[in-house]
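Trainee: Have a look at these structures, which come just after this line.
Nothing in this text is a laboratory measurement; each read-out follows from the coordinates by a stated rule. Since the structure is predicted, the reported quantities are computational estimates derived from the model, not experimental observations. Cβ atoms are built from the backbone, for glycine too; each structure is taken alone.
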Structure 1
Amino acid sequence: MALPRSKSPELEHDVGRTPSLGYEPVGTFGFVRYLEHGVPNPLVRWHYHEEYELHLILDSHGKAFVGDYIGQFSPGHLVLTGPRLPHNWVSTDLPENGIAVRDLCLQFCDAPIRQAAGLIPEMAELLALLERARFGIEFFGLSGLAQERLLRIKQLHGLQRFAEFLALLGDLVRCTDYRLLSTVQLQGFDDDASLAKIGNIVEYITEHSAESFSMAELSARAGMTESAFSRYFRRATGNTFTDFVNRLRITRACQLLMETDRYITNVCYDVGFNNVANFNRRFLQIKGMTPKEFRQQAEARFGPGA
């Protein structure tokens with residue numbers, strides 16, 4: 001009897017990153033690890049890891065799953081995912097014999113770049129990119145250049161490889177044609193006090209998103225008038241207070257729809273909505289599909305043979 005499959009994303013451990021799956025062998029790379037693989041492949045699964053991953057699709061069409069995002073992909077699909085952000089790409093048009101090389105990837109860690117940014121001013125340009133990557137970034141118009149650089153990185157070693165990697169990151173930093181895939185991106189402030197204040201507000205909303213609260217209550221907590229709080233919040237998050245709360249609740253609903261079998265009506269109330277019709281309307285507005293359609297499509301995130 002087959003065991004029921006887990007609906008939670010699987011943590012990818014370094015011990016399983018063998019050359020047979022497409023990884024560079026341990027000891028042959030430094031800060032940047034190159035990976036390429038085809039499909040079918042055990043790596044095609046709903047998973048996450050501690051590293052950033054730049055992922056380029058070379059062949060096939062299908063569904064992309066990044067956090068709570070579900071969308072289509074085709075050749076040239078270029079995405080940067082941040083640490084611990086679940087993801088998967090599932091091809092829906094595989095030929096009978098599969099595809100030899102579908103994915104080109106780079107993996108790299110967070111801490112060394114942040115440490116370097118504190119010592120080398122030019123490296124600080126990367127920090128905004130890393131923050132956006134927490135939600136997954138899809139880049140447009142860069143796939144050809146990215147493929148050239150990825151293949152050069154594959155062939156290079158040592159300082160030459162690292163220089164090519166930095167050049168690729170520079171391309172990503174300068175790219176203005178992109179979109180964030182999962183949830184909402186916070187925008188930074190120039191001073192630490194403002195950054196800490198908005199961080200505390202967002203942390204409170206996140207922890208209590210399923211509860212009932214008003215903007216008046218939160219503005220009082222922040223020691224601000226409602227009008228000032230409204231302007232401040234929109235500048236920080238790019239959303240109105242109501243839109244931000246709705247997006248947060250819908251994001252949590254997506255997680256429950258993907259990882260549990262709870263009735264959609266129950267999910268509605270679990271995440272803080274008190275009206276099913278409003279929940280369905282907001283879900284459709286934000287995700288472009290109904291909760292039922294989202295759950296049905298999410299089933300594909302495990303990949304073939306899961």
Structure 2
Amino acid sequence: MTSNDSTRPPIALSTMWAMQPRFEHDIHAFMERARDLGYEAVEINHSMDAQMARTIIDGHVLPVASIHAPAPLEQHPTRGWNRDLNLAGTDEAERALAVQYTQRSIDLAVEAGAPAVVVHLGHVGTGQLEEERQLKALWPERDARRDEYAHLLDATVSARAALAPPHIEAARRSLAELAAYAAPRGVALGIESRLLYHEFPLPHELAPLLAEYDASVVGYWHDVGHCVVHDRLGLTDIDAWFELLGERLIGAHLHDVRELIDHRAPGNGSVDFAWLASRLPAHAARTLEIDQHEPDADLTTAIEVLRSAGVVA
């Protein structure tokens with residue numbers, strides 16, 4: 001299915017769904033299956049190595065709508081997988097390396113003819129906060145243990161705030177370098193809302209960073225499931241993303257959420273997509289980021305669910 005309406009973004013599928021045994025050695029088959037299921041483009045995510053990305057680009061089955069940095073997946077000789085490097089790291093060598101790998105994603109976007117690169121801007125500390133782990137464990141009992149949950153919620157917010165300042169400054173430096181690299185190449189950077197609370201950015205952190213750049217160079221990429229999980233935990237009100245960043249929104253990752261489990265096919269959770277539809281600009285990219293465990297039929301139903309809600313045309 002392809003659209004004759006050039007004014008709307010294509011309905012894209014992330015290669016997240018390709019990470020299953022039947023496509024492991026046949027990415028071309030994934031592309032054909034995505035097309036047959038009703039998708040009009042793909043996003044090359046950071047699970048695709050260079051050979052997989054080459055197969056997608058050279059196969060000409062579907063266009064590439066976006067690149068999810070740091071695609072292609074590579075392993076550094078001493079630093080591990082490139083997708084684990086921190087653009088907000090206080091280790092300068094790690095931060096600089098993270099910038100370099102993200103610049104490769106920008107190069108890949110140019111090669112693929114993709115207008116945007118989705119960027120994870122890094123995180124504070126070294127991993128998920130222990131307070132957040134405890135908060136998620138308590139979440140099913142949040143009503144019965146209301147006071148305990150509220151105390152743990154405050155502790156989670158305080159723990160992150162104490163760690164954040166030097167990492168925010170590092171993220172600012174990384175973004176400046178990436179914007180300078182992307183601008184002359186005609187690629188827009190979409191800074192994505194993240195799932196874990198120690199990750200960047202929160203809405204109030206991203207708004208001043210975006211203000212430093214033209215909207216054609218750096219914008220906001222709204223991950224529906226991530227923001228819903230934040231909201232359900234009580235960490236970040238879902239309206240804040242749109243109130244502070246809505247005017248800079250250039251794309252969205254669309255998926256459903258069941259309890260706190262994201263990356264479900266739309267229709268397999270409880271996200272209010274009609275509510276979302278009124279907040280997504282018509283020009284913003286639409287990419288379904290569905291994990292590899294969702295069955296084929298649900299990927300077609302997902303498009304129908306989003307179309308019925310008005311999220312996609």
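Trainee: With Rg/Rh (Cα atoms, Kirkwood Rh) as the yardstick, tell me which of 1, 2 scores highest. Intermediate values should be presented prior to the final figure.
Mentor: Values: 1: 0.99; 2: 0.95.
Largest value of Rg/Rh (Cα atoms, Kirkwood Rh): 1.
Trainee: When FRET efficiency 1/(1 + (r/R0)^6) of positions 165 and 261 (r between Cβ atoms, R0 = 41 Å, to 0.05) is computed for each of 1, 2, which one produces 0.80? Working shown, then result.
Mentor: Working: 1: 0.45; 2: 0.80.
It traces back to 2.
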